[in-house]
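Novice: Heads up, there are several structures right after this.
Each value in this text was obtained by applying a stated rule to the coordinates, not by laboratory testing. Predicted, not measured: the structure shown is a model, and the values here were computed from it. Cβ atoms are built from the backbone, for glycine too; each structure is taken alone.
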Structure I
Amino acid sequence: MCRNIKTLYNFAPPATDEEIRASALQFVRKLSGFNRPSNANQPAFDRAVDQVTLAARELIGNLVTGAAPRDREIEAAKARAKAADRFRTPTTRAP
């Protein structure tokens with residue numbers, strides 16, 4: 001899975017349309033292998049992003065859970081701590 005695609009479901013506040021579209025764009029980039037498609041491929045690329053955005057919005061809107069929504073700030077802090085530990089050099093790693 002592409003590391004740039006973030007979980008968008010069950011957060012407070014909910015995912016915005018911009019976040020859903022950005023996730024769809026990353027997904028289509030990963031599938032196509034294009035960061036920026038050629039002019040000939042641009043219409044197909046844009047159409048795919050639009051379709052994936054709609055599918056993702058529908059999916060997020062239809063999912064149900066009994067769990068409390070996660071706090072974005074807490075989850076972001078956890079991700080930063082995990083990244084800091086992951087990218088720490090071996091000499092600075094805690095025992």
Structure II
Amino acid sequence: MAKMRKAAGVDAELKAASLNRLRRIEGQIRGLQKMVEEERYCADILVQVASVQEALRGVGRNLMRNHLQHCATKAIASGKPKEAAEMYDELLELIYKHLR
């Protein structure tokens with residue numbers, strides 16, 4: 001099992017906003033499940049799926065901002081070449097995954 005890492009810093013407002021948004025998304029997912037169970041019109045379900053995806057992208061953007069402001073900045077400014085290089089690799093991987 002991978003070691004659980006902690007953020008170098010978390011903006012309290014961002015954390016609260018992310019949790020609120022994720023709770024709303026959770027409700028949207030339950031709504032989607034109900035739509036599928038009720039055999040609602042496919043196009044209506046797809047519109048709701050797109051809405052959930054956009055909401056998740058918004059959470060991802062905010063978390064990426066926090067990661068850049070705190071974790072990445074700390075690693076890159078540490079003066080440790082290995083730590084900085086690992087962070088650059090991690091950031092590139094996150095960007096590639098986030099752009100999909």
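Novice: A value of -25500 was derived for helix-only ellipticity at 222 nm (-39500 (n - 2.57) for each DSSP H run of 4 or more, over all residues; to 500); which structure in I, II was it taken from?
Specialist: Details: I: -18500; II: -25500.
This value belongs to structure II.
Novice: Hey, another quick one. Of the structures labelled I, II, which one yields 3.9 when distance in nm of label points 7 Å out along Cα→Cβ at positions 25 and 81 is computed from its coordinates? Please report the intermediate quantities before stating the final value.
Specialist: Values: I: 3.1; II: 3.9.
This figure was derived from II.
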